[in-house]
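Please treat every number below as a calculation from the coordinates, not as lab data. Just so we're clear, the structure is a prediction, and the values are computed from it rather than from any experiment. Cβ atoms are built from the backbone, for glycine too; each structure is taken alone.
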Structure P
Amino acid sequence: MLYAMHEAAYYGATPLRFAARAARDFWGSPLNPAQNTRLGRTMYAGAELFADATRRYGKPEWNIDKVIINQTEVRVRPTAVWESPWCTLTQFDRDTSDMRRAGKFALDPAVLIVAPLSGHYATLLRGTVEGFLPDHSVFVTEWKNARDVPMTEGRFDFHDFIDHIRSMLQVLGPRPSVVAVCQPGPPVLAAAALMAEDGDPSRPSSMTFMGSPIDARLSPTVTNKLAETKPFTWFGDNMIHTVPAPYPGALRRVYPGFVQLASFMSMNAQKHQEAHERYFQQLVDGDGDSAEKHREFYDEYLSVLDLTEEFYLQTIDKVFQRYLLPLGQLEHRGRLVDPGKITDIGLMTVEGENDDISGVGQTQAAHGLTPNLPSSMKQLYVAPKVGHYGVFNGRRFREDIYPRVRDFIFKCDPNVVKAKA
């Protein structure tokens with residue numbers, strides 16, 4: 001019912017949205033003599049703010065078409081190299097001739113960046129991808145919006161996520177690296193443990209976890225406390241809704257992206273309110289650069305996708321309520337997941353000192369779960385004064401965090417080691 005009401009509200013606001021767009025175009029037109037007056041800019045700002053607040057935000061584009069390598073511009077093209085009904089594995093293919101001009105004659109280490117399946121699209125990691133591109137062959141998981149997957153495709157749960165990670169690592173070939181950002185930490189560690197136990201030739205050479213809830217009992221945040229204080233049945237009764245027609249996934253039970261977005265925004269409601277007040281004033285003042293930065297951020301932040309009921313509820317149960325992985329009780333397809341089987345996969349954990357989603361200690365718990373991995377193959381880093389998103393995006397990521405991750409990946413990659421020898 002909530003999903004249908006949300007859709008009704010959107011379509012019900014359509015006349016007002018069209019009116020706001022018309023007003024915006026009128027007051028923003030260079031043919032309007034009042035365009036640059038205080039009144040004109042105020043009317044434009046109000047119409048723009050209303051149109052933005054009521055419009056629908058679709059899946060953003062990557063907008064990564066080049067990267068600078070050794071002071072040389074290298075063209076980049078996102079290419080789908082593997083796909084299931086639930087995920088597309090995208091490679092950021094760098095132009096071969098441009099790479100030669102940049103002095104890159106050998107293959108760079110392959111790295112699989114596992115994007116979170118927690119409400120936002122993989123494009124939220126645009127800055128992460130751009131950081132890795134100069135030194136790696138980059139692959140990214142692009143999870144599908146559950147509302148767009150027909151019921152005939154069946155279910156997608158926590159264990160399917162693990163299987164997807166394993167399948168995608170096998171596509172990359174022998175000993176790639178994997179980087180898990182936030183939510184994927186536990187299933188990625190589980191996949192690596194199973195591959196290590198099986199002696200899979202495609203098991204990672206290194207795994208890096210960034211702001212991941214490996215053990216959500218440690219340094220609990222607001223998100224963790226919500227999962228702890230509510231009974232499991234509460235999540236099914238209050239957070240799961242039915243996709244309405246005419247979406248391809250009509251009748252599928254999902255955790256809607258708009259519910260997740262409302263939860264995120266409520267955590268920092270005053271911050272978002274102040275940001276929009278500044279945006280309004282920037283439009284009135286004609287500060288186009290600052291207004292554009294605001295639009296770029298919220299175009300990404302307000303673009304959300306739905307999660308399947310089974311994946312969402314199993315994640316709540318296994319990761320945030322029963323803590324099965326750190327307690328050594330997680331089973332996958334009838335097999336006990338034992339990270340102690342990992343002996344030759346490098347492990348790096350990155351946390352932000354000010355992370356309010358995955359508290360300090362939750363990610364580095366992975367080190368205690370891998371007792372048979374030599375200490376020389378482990379690295380732990382807590383970035384000072386960095387919040388959750390700063391762990392994988394922004395200036396601190398580019399200048400401080402990424403160089404450490406890059407060096408660790410190179411250290412663990414057997415192909416890089418052989419080339420140096």
Structure Q
Amino acid sequence: MTGNTYHRAPETIGKAPSGCPMDRQWSPLDPDYLADPYPIASALRDEHPIFYAEQLGHVVVTKMDDIETIFMNPDIYASTNVQDPIFPLAPEAAAVLGADDFDPIAVMSNRPEPDHARIRVYTRQGFSNRRLKTLEEYMRERAGVLLDHMIEAGSPAEYIRALAFPLPAEIVFRFIGFPPEDDAMIKSWCVNRKAFSWGKPTAAEQIEIANGMLDYWRYCRAFVAERRDVRADDFCSELLDAHDADPDPANGTGISYREVESVVYGISFAGHDPVTALLCNTLLCLLPRRDQWNALCADPSLAAAAVDETLRFESSQVSWRRITTRPTNLGGIDLPAGTRILLNFAAANHQADVFEAPETFDIHRANANHHISFGKGIHFCLGSGLARMEARIALELLSERLPSLRLVEGQSFEYFPNITFRGPDVLHLEWDQQ
């Protein structure tokens with residue numbers, strides 16, 4: 001996996017820059033950090049705003065202004081590593097992904113300028129107001145059906161299985177154009193991608209994940225080939241129409257056929273797994289705080305604000321990555337070219353000089369949308385509007401139909417071990433029978 005490939009496994013972990021403060025012990029994969037990253041992230045930020053984490057091989061940046069500086073200077077801080085494994089791959093997994101036909105290329109989150117801007121023109125068109133409005137109608141209808149089934153099955157319910165997992169997956173699959181009968185198969189391929197790029201899976205786990213990634217890439221290629229011959233009203237067809245109109249990126253415009261395939265490959269995971277976590281995190285924040293939940297039940301228009309405060313307070317994405325393209329200085333620390341950087345959103349989103357009383361969850365917070373969870377600048381999350389919409393609709397429906405909704409008492413929450421995406425593996429809810 002070399003060159004402009006979608007995933008590039010490192011041969012070693014990153015080295016410490018000279019003169020940079022060092023933490024030899026902390027890792028975002030530590031069990032206590034996975035359980036509750038915020039107090040630890042804040043303590044790390046207050047001790048050293050920028051430091052090298054030896055266990056991770058990355059320089060960790062914790063303050064909002066430094067993170068914004070990184071996002072706003074993509075020529076110095078490249079996004080080319082965001083989909084890469086953190087640690088070297090086992091040879092057996094690398095061999096699986098060395099198949100001649102496994103050749104997705106970097107397209108959006110991990111493609112540098114000027115190609116990123118060229119491709120984003122076409123992907124942004126897919127998220128037009130017309131298509132989002134069409135998706136919103138489908139989303140509300142589908143969420144209502146899933147909620148009907150959950151209520152009919154009776155209290156208590158496991159929310160992820162009932163609604164939070166199927167809804168985002170089905171929405172993004174319909175957006176792309178994948179047929180409903182393939183949903184279960186596609187979900188099985190995507191479920192462990194976060195372990196591959198953002199975790200530390202064992203060699204056996206890497207091999208299993210790699211085989212799933214290969215199967216999914218082959219599925220995407222076959223699907224795009226099918227849409228090449230028979231178009232429909234979906235995102236994939238729109239990309240192919242754009243390719244037909246301008247197929248040669250060498251001119252500085254247009255989108256290649258391989259780029260169309262790779263956009264389809266990449267957007268499916270990004271469009272559902274983090275959104276599942278967001279749907280759960282909104283309830284983890286709201287339901288124990290009955291005054292906040294009751295305010296939402298009385299005024300459903302507060303749902304959008306509740307989503308943004310969740311993205312700040314208990315984000316479904318607590319970090320992201322960058323790599324320096326040349327020597328630079330950040331916050332008084334000299335960073336050589338090739339320095340791998342972890343942007344710690346958990347620390348920045350709880351920064352007291354940015355957010356008043358940051359450890360308080362408040363759906364009336366005036367500047368909640370100043371969180372950094374969707375990034376900033378040219379790589380601001382393309383699907384942010386879709387994610388917010390899904391979470392808002394879920395809250396509107398739940399607060400309207402199940403005002404007595406609450407967390408099942410005594411449950412503990414487990415989080416999949418990875419450095420970036422955060423949401424419970426299981427979430428049990430109960431309500432008063434009607």
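Looking across P, Q, the calculation of distance in nm of label points 7 Å out along Cα→Cβ at positions 9 and 377 that yields 5.1 traces back to P. Look at mean count of other Cβ atoms within 10 Å over residues 17-24 for each of P, Q: the largest one is in P.
Have a look at P, Q and say which one yields -12000 for helix-only ellipticity at 222 nm (-39500 (n - 2.57) for each DSSP H run of 4 or more, over all residues; to 500), as calculated. Considering all the candidates, the number was obtained from P. Here relative contact order in percent (Cα under 8 Å, 6 or more apart) was calculated and came to 19; which of the structures P, Q was it taken from? Computed on structure P.
To which of P, Q does the computed value 1.06 (Rg/Rh (Cα atoms, Kirkwood Rh), for residues 145-200 alone) belong?
Working: P: 1.02; Q: 1.06.
Of the structures listed, the value fits Q.
When distance in nm of label points 7 Å out along Cα→Cβ at positions 97 and 209 is calculated for each of structures P, Q, structure P comes out greatest.
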